[in-house]
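Every number in this text was worked out from the coordinates using simple rules, so none of it is lab data. Because the structure is predicted, anything quoted here is derived from the model rather than measured. Cβ atoms are built from the backbone, for glycine too; each structure is taken alone.
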Structure P
Amino acid sequence: MVHNGIEYIDMQLICEAYWLMKNLLGMQADEIGKVFAEWNKGELSSFLIEITADILQQKDPEGPGFLVDKILDTAGQKGTGQWTAANALELGSPANAIAAAVYARALSSLKEERVEASKILKGPVAAKVEGDIKEIIESIKNALYCSKICAYAQGFQLIDKAQVAYNWKLNFGEIAQIWRGGCIIRARFLQKITDAYALNSRLKNLMLDPYFTNAMNEGQAGWRKVIALAVTNGIPAQGFSAALAYYDGYRSADLPANLLQGQRDYFGAHTYERKDQPRGQFFHLDWPEAKRPQLTVD
């Protein structure tokens with residue numbers, strides 16, 4: 001199930017990279033296909049990258065142009081991505097990028113609504129970006145690779161949560177090897193995951209492995225640039241954005257959840273912990289009664 005959840009976000013990220021090259025750089029399908037073919041020679045080498053290169057360069061058998069441009073933009077799904085996202089919610093595991101990929105497919109299915117909305121809802125007109133095309137393509141590659149690391153980190157984090165909840169004993173490096181053997185997400189990248197768990201079998205998050213830490217540090221400038229370009233030009237990049245939000249949240253020693261917990265205590269007496277006291281000690285403030293609602297749901 002988690003394999004398929006990762007597959008959802010892996011495919012979504014690849015599609016976003018394609019869409020950005022098409023809409024930001026004005027590239028034709030076969031040109032983008034050649035970029036993916038080149039990427040398949042490096043760290044992004046995978047079954048999905050390989051077939052993407054083939055798909056983009058496939059000419060339409062029914063007439064001029066490329067087949068991908070004639071395929072209706074509505075993605076189906078069998079439900080395994082939904083199960084992964086739902087299970088992540090049940091176990092309290094932050095798999096927002098996987099969930100974003102599921103929601104992206106759901107949004108794509110609203111084709112008729114989107115066509116009507118496109119006539120009403122305004123946004124910036126995507127303009128062909130000026131500048132060094134190779135540099136922008138490299139930034140898109142960085143965004144894809146960094147987001148991919150986050151996606152796999154979320155998948156393995158979910159499996160780790162399940163391991164604790166269900167009292168399993170799993171070998172994560174072995175799982176990565178199994179996936180590399182013949183699954184949809186098989187990739188050179190998976191060997192790096194096996195190596196990471198061989199180095200530290202108790203690794204809490206893939207991003208904390210030295211190889212992946214270095215990859216994120218080197219690639220994040222391009223990753224951020226690509227998301228900024230997507231937002232500025234009104235091009236949806238749900239996967240890239242969700243993955244970056246996860247990365248920035250995970251690397252933050254402090255988050256605004258202190259205010260959130262204060263809100264919960266105010267309206268529902270849910271208590272809070274204090275930074276200046278040991279973990280596990282809970283406190284409650286007697287907030288003004290007049291402002292507290294009669295019913296609470298959180």
Structure Q
Amino acid sequence: MKVYITSDDNAGFTPNEAKELNIAIIPMPIIIDGAPYYQHKTLDEKTFYEKLIAGSNVSTSQPLPQDLISVWDDKLKEYDQIVHIPMSSGLSNSCQMAKMLAETPPYVGKVFVVDNHRISVTLKSSVYDAIALAKQGLSGEEIKNKLEEDGFNSEIYIMVDTLKFLKKGGRVTPAAAAFAGALNIKPILKIEGEKLDAFKKVIGTKKAKLAMIEAIENNLNNKFKDVPREELAFAIAYTYDLEEANIFKKQVLDHFGVKDVLMNPLSLSIATHIGPGALAITVTHVFDKNLSLDNYKE
């Protein structure tokens with residue numbers, strides 16, 4: 001049984017990483033002033049952030065059905081089954097669209113769409129898990145079931161540097177955004193499964209980092225208290241500010257005493273809604289603790 005893995009670029013894989021791993025990443029359109037762009041193809045980070053900060057009208061869209069079908073049709077010539085892992089159904093309609101396509105001939109019984117409520121670095125961990133499970137010989141349906149059963153064993157905390165972009169998307173009021181900006185308030189959001197909720201508001205980046213570390217510590221002592229530490233992966237994600245992310249990474253390494261922390265920039269599709277300067281941290285249960293690219297190459 002040969003199983004192929006696909007995901008969308010919300011997972012944060014670069015084209016080189018996808019090639020190394022022998023997976024396919026379906027692009028998510030980013031609409032800038034009415035024109036569609038694609039990360040790593042027609043849009044780089046520098047240009048994106050310049051336009052976002054300058055006030056261009058930036059929004060996102062789900063992957064095009066034809067892009068998904070094109071990849072599936074091509075890979076089913078060589079593989080028996082495909083496992084597609086899109087971003088959480090609670091945060092995008094792309095999962096539902098993929099499920100509808102997978103329920104039509106000729107994909108029934110061949111394409112399995114996973115809805116395990118993950119985004120960004122946690123979605124990336126799910127892709128790594130799927131690769132490991134496929135190498136163990138599991139079928140597409142078995143991989144889908146295992147990933148969905150484990151879907152809620154992950155939490156993300158995100159510090160937003162400014163509410164400007166959440167205000168733009170209608171997620172907070174202009175008054176709340178102005179108040180937070182005036183007092184240097186750093187809102188922390190929490191993503192647990194398919195829910196995006198406000199978690200805490202603190203003054204300043206330093207206190208926000210400490211609050212997120214405390215939240216992860218609480219997870220380890222409660223939600224994950226019976227999970228072996230070697231089955232938990234720590235990850236950091238960020239928008240735009242790599243220097244600040246590296247400082248945070250060292251802080252996390254020192255606090256938790258772990259050997260490594262997976263770190264990635266958030267995809268531009270996420271950055272569209274939260275803007276530059278955001279930091280996120282997560283602890284996620286994984287089936288294979290070894291997340292190095294070198295261990296997943298063909």
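Looking across P, Q, the calculation of distance in nm of label points 7 Å out along Cα→Cβ at positions 124 and 268 that yields 3.8 traces back to P. Calculated for structures P, Q, mean count of other Cβ atoms within 10 Å over residues 68-75 is largest in Q.
For structures P, Q, calculate Cα Rg over 2.2 N^0.38 Å and state which one comes out highest. With respect to Cα Rg over 2.2 N^0.38 Å, the highest-scoring structure among P, Q is P.
Out of P, Q, choose the structure whose coordinates give helix-only ellipticity at 222 nm (-39500 (n - 2.57) for each DSSP H run of 4 or more, over all residues; to 500) equal to -11500 when calculated. The read-out comes from structure Q.
Computing semi-axes √(5λ) of the Cα gyration tensor in Å, for residues 76-203 alone gives 37, 16, 10 for which of P, Q? Only structure Q yields this read-out.
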